[in-house]
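Read the figures in this text as sums done on the coordinates, not as results from a lab. If you're wondering where the values come from, they're calculated on a predicted model, not measured in any experiment. Cβ atoms are built from the backbone, for glycine too; each structure is taken alone.
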Structure P
Amino acid sequence: MSTDTRGRTVSAVLSRERLGIVAVDIVAVAGLVTYGYLHHSEDPLANPLGALEPITPFLIGWTITALLAGLYAKETYADPTRAVRYTALAWIAGANLGLIIRSSPLFEGGGAFPFNLVITGFGLVVLVLWRTAVAVALR
C-alpha cells in the first residue's frame, strides 16, 4: 500500500477527503433549508428540534440520490463535468424525494408549488457550485 510523506495510507487520505465532501454536502442542504426556515420568521435556536423537521426530508432525499448516483466516488467528484451533471441530476431527484417525504403524514409542512421551485432551484445552484469548486480544486 502506498503512503504519502507523513506515513498515512492513500486510502485513509481519500476517506477523509470523501468524508469532508459528505460533511459539506450535509451543511449545504441543511443550511439551505435553515435559511428558508429563518426567512419565514422561525428561530432555529428557540426550537432546535422543530428546525430539524424541515431539514430531515431533504437530507434523506439527497443521501439516497447522491449514493445512487455515485457522487462520493472519486471519479465523479474529482471530474468537473461529471460533478456538474451528476450533482444536478441527484439534487433534482433528491429534492423531489424530499418534497414527497415532506408531504407525507410523517412530517409537517407539505409542498406548495412555489416552494418546490425555490428549494429545487436554490439547491441546484448551491450544490452544483460547491461540487464544481471541489472538482476544480482536485484537478
Structure Q
Amino acid sequence: MKRLPDWELRLSDLVGQRLAEPFTWGANDCVLFAADGIAAMTGIDPVADLRGQWACRGEAVRVIARLGGLPDAVAALGLESVAPLFAQRGDLVLHRRDGTDALALCLGNQLAGPSDSGLLFFGLENGVQAWRVG
C-alpha cells in the first residue's frame, strides 16, 4: 500500500469532514474512520469487504473477534508495526478507550478518533500499538 502524492491534503480533507460528525457504529466508528483514512491516503479501502457488516457494538465486536481482534486484523493488512511514540502523520494507532481497544489516526503529535461529539484529539502517549501506512 503506497500513499498517493497528495495524501496529506486528502487526510486533511477527511479530518475536516469528520470534525463534527458523531461516532456511529457501522458508519463513523473507529475501524471505519481508520479505514477511511487509509483509503484517502492510498486509494485502497482496506475494509471494503467488511462494510455493512455491523450497525451496533455487538455486531462490530463479533466481526472483529472473527478477525482475531483489532491488532491481528490490522496486522493482516501487511502494515509495518512501529512503536506508538514513533507513529507519524497518517499512521494507525491502537489505544484503549474505556477499557476497549480502538483505532485512531496519527496527525503528527496527536491522535484523532471519532467520539459522540465529533473527532476527539488526544496525545500520542495514549497509543498501545501503531502501524505505518504506506
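With respect to relative contact order in percent (Cα under 8 Å, 6 or more apart), the largest value across structures P, Q is given by Q. From which structure (P, Q) was Rg/Rh (Cα atoms, Kirkwood Rh) calculated, if the value obtained is 1.04? So the calculation was done on P. Of the structures labelled P, Q, one was used to calculate distance in nm of label points 7 Å out along Cα→Cβ at positions 70 and 118, giving 3.6. Name it. Structure P accounts for this read-out. Suppose helix-only ellipticity at 222 nm (-39500 (n - 2.57) for each DSSP H run of 4 or more, over all residues; to 500) works out to -9000; of P, Q, which structure was it derived from? Traced to structure Q.
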